[in-house]
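So, here's a batch of structures to check.
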Structure I
Amino acid sequence: MLEITHNAIGNPSSVHSSGRAARAAIEEARSGIANAIGSKSHEIIFTAGGTEANNMVLWSVIQLVKKHVITTQVEHPAVLNVLNKLTKFGITHSAIPVNSMGMVSSEDIGSAIQNESGLISIILGNNEMGTMQPVEDISLIAKKRNIPLHTDAVQALGKIPIDVNTLGVNFMSLASHKCYGPKGVGALFCKQGSNLHPLLIGGGQERNLRAGTENVAGIAGFGLAVKLAQQSLKKTAIHLKTLENQLITGLTETCKNVVFNGDPDHHIPGIVSVSFPNMRSDKMMVYLDRKSMEVSAGSACGSGDIKPSPVLEAMGIKESLNLNTLRISFGKDNTAKEVNDLIQTILEILDGSE
């Protein structure tokens, strides 16, 4: 990224040599990301992140004749909050319930389709507990009813194989930082022929679908991150799964009444949602942070008060357990020793020795 910043200083829309160098960096990244997900280069639109990519698709519904959206109760706020905002513009939506493991039924999605349904938006892998949704099955239903399908695949990029053709989606949101690229950069896959309207209007960048001078260095970093992630995808997945199993086994054997959330058979490797019946997650986070162990709560914090996670609520987890839930996620550089240290520290916290 530093090299690009110094050597490709021109505006990528300019025709002079430094502009062409910047354009070349963007197109190299575009091609690499397209190859990673099985799309064509011109179907990749660069954005400022997964949130913007989601917004592009959802705000486009305003332009459609059919203004009903089908989604789930466990979507990222960058989908559910947007849909709530869009109600004032005449957009309606149905948020379909999930089962106790956080998975939606494709049959329930089909049953929710109305004559006015113009989009289905389903997250590929949940960001809190990793459960993967049956997007491929849902795509078959969507195609029969001629309804475009969008998936938020931000959490899955770099952890599992992704192919837009196998999934059968029209739109897919991606974010750079989930695969070790820079923050503030993302992309939207828009299948050729799909109906998409720009959210940002101005110049003709990104096929007239996303105005504004591109973040050249960020995009280049995103492209390289995806390339490196693809090269080690299988190895990384095995490593993450090994650490995950080590944590689950260790906590199960040593912690009384510990509860693991999500679907163990259909989930993104490296994400563990775990509830401790007798210890609040905010207190545990403070203790762990003192030991330089960074985890997150299974819920969002605001104004100092921890609030129940809507995702866990949708799964039927009672509030007392909801507030005692940690989201522990592993990266490619974490080690078995770090997992053992984490288990030991959690035991110390639960025993009251911290």
Structure II
Amino acid sequence: MRVVYPPPTSPAPFTSRKVFAAAHVAAVAGPGGVPVIDWESTLRFREHLWAHGFGVAEAMDTAQRGMGPLGLSWEQARELIARTAVRAAEAGRLDALACGAGTDQLAGGGPHPLRAIIDAYAEQVAFVQASGAQVIVMASRALAASARGRRDYLEVYGELVKQAERPVILHWLGEAFDPALAGYWGGGFEDAAATVLELIDRSGGQVDGVKLSVLDEGREKWLRRRLPAGVRLYTGDDFNYAPLIRGDADGSHSDALLGAFAAITAPAAAALAALDRGDLAGYDAAMEPTVPLSRLIFEPPTYHYKAGVAFLAWLNGLQPQFVMLGGLERARSAGHLIRLFELAGAAGALTQPELAAERAGEMLARSAPAGPV
């Protein structure tokens, strides 16, 4: 049975969980067919997320940060942050905006001196703070290539949290999302967790939470149990988010900062609204059908998930073309995308099913091999 969720009637944020949707960048074919940012569609997509009650995590990996020529430069990310902050202020949702601060001014992936990495981070932290948004300290390829061990991570992040005007979100992105980040925080999972916990302990309350994307439900719960009171675990697990957000019998749960929310916006909003009412059955009924869709979007190679997010935005009429910076829309096959369309319909993630069916048909016709002449 196809489910279509009604448009939101109120943009009020959710109360039982703090949730951010990591948003993508819409593009159109520019001169010579080269993709360029479609600013109006990009910003309208943020308004779509706010209208459903989500906070927006801006200029993150979902927006193709840290992808070199296939994604946003720092200059483009800076403009994206500035434009989104203005739109958020106009909508009264600046309190629901958090933006990524990284080191992508630095040439290549590294290695670089730690001072250069700190200075690059500091420039971006200052820019995000000046926009009025909360800072997400993104995982840095340059730091991953340069750090000699956990002490280097503590030195770099220690300086950054001191500069923060309000508590920051730490971004822990596993290597499934970016292979260049293998060994981040200085070792395997437990050693890395020890680094993060020491950093939080030293921070004097300047860490709001940890965004954890390692696609391992057991490890996320392990870390969640060890975080100090008042420090949130924002799940970034696009495979196991449903039970992690729902929580355990003892009341422990994860909040969320997910790229998946940009693809499953309507059913996820219905699920979270049910959770606010204490309706666990309603939460399960709305959220569980989204999981097969999200697992397909994020299937290996996981870092190509952005194509699925943009595809569903196009199907839902939120951008005029299925085009991505760097031609990344070609990263997934036509068969993969058609299966996304089918699972999105089953999950209630298609807000305009007739338009979605028409566009999916157009895409399939374009990708079909030509018949005999």
Computing helix-only ellipticity at 222 nm (-39500 (n - 2.57) for each DSSP H run of 4 or more, over all residues; to 500) for each of I, II, the value -14000 comes from structure II
For 2.6 (distance in nm of label points 7 Å out along Cα→Cβ at positions 226 and 314, calculated) the corresponding structure among I, II = I
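For the read-out Rg/Rh (Cα atoms, Kirkwood Rh), a value of 0.96 was computed from one structure; give its label from I, II.
Numbers: I: 0.99; II: 0.96.
Only structure II yields this read-out.
As an exercise: distance in nm of label points 7 Å out along Cα→Cβ at positions 26 and 50, calculated from one structure in I, II, equals 2.5. Which structure is it? Provide the component values of the computation, followed by the final result.
Numbers: I: 2.5; II: 1.5.
This figure was derived from I.
Bear in mind that the values in this text are calculations on the coordinates, not laboratory data. None of the values given here were measured: they were computed from a predicted structure. Cβ atoms are built from the backbone, for glycine too; each structure is taken alone.
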